[in-house]
Structure I
Amino acid sequence: PIKIGLTADREIIYDRINKRVDIMMENGLLEEAKNLFKYKHLNALQTVGYKELFLYFTNEISLDFAIEEIK
């Protein structure tokens, strides 16, 4: 069988993820998460990004740590 795939250096991948998270924060991810906080029990909101910010809103972690965990 023939396998076709894409590969990228891990450093490039993580750099892109970090930049994407920074852009998402600049574009209002924190405010979006605040508006959804009352629905935090829903499975759809137990995803990377929201769950870390929800922990920040309940003073369980700092904002900087939440962002690092998202990255």
Structure II
Amino acid sequence: MLELSDFVSLYQAYETTLNSKNKTIENEEVRRMNKQDEKQRKKDIKEKENNALEKRRLERANERRKVIKKTLR
């Protein structure tokens, strides 16, 4: 026959296991979110770089147009 102290010990072990599983799930969620944040950050950096390159390309094209207009006058 199980005594009350046995039930308490079993319940405490169950609680510990449950808390451990919940902590593992939380850690996995945090890692997944961090990975998504890192991907988004890299994507944002790449987009900024592409925008800067496009801006420079357009500026150079405008300068060439100005030079061509001046030479055609």
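Where a number appears in this text, it was derived from the coordinates with a stated rule and is not lab data. No experiment lies behind these values; they were computed from the predicted model shown. Cβ atoms are built from the backbone, for glycine too; each structure is taken alone.
Name the one structure among I, II that volume of the Cα convex hull per residue in Å³ of 42 was derived from. Comparing all candidates, it corresponds to II.
For which of the structures I, II does the calculation of helix-only ellipticity at 222 nm (-39500 (n - 2.57) for each DSSP H run of 4 or more, over all residues; to 500) return -36000? Only one of I, II returns -36000 for helix-only ellipticity at 222 nm (-39500 (n - 2.57) for each DSSP H run of 4 or more, over all residues; to 500), namely II.
Work out which structure the value 1.3 belongs to, where distance in nm of label points 7 Å out along Cα→Cβ at positions 16 and 48 was derived from one of I, II. Computed on structure I.
Here the criterion is distance in nm of label points 7 Å out along Cα→Cβ at positions 8 and 40, and among I, II the highest value is seen for II.
Sorting I, II by distance in nm of label points 7 Å out along Cα→Cβ at positions 24 and 56 from high to low puts II first, with the largest value.
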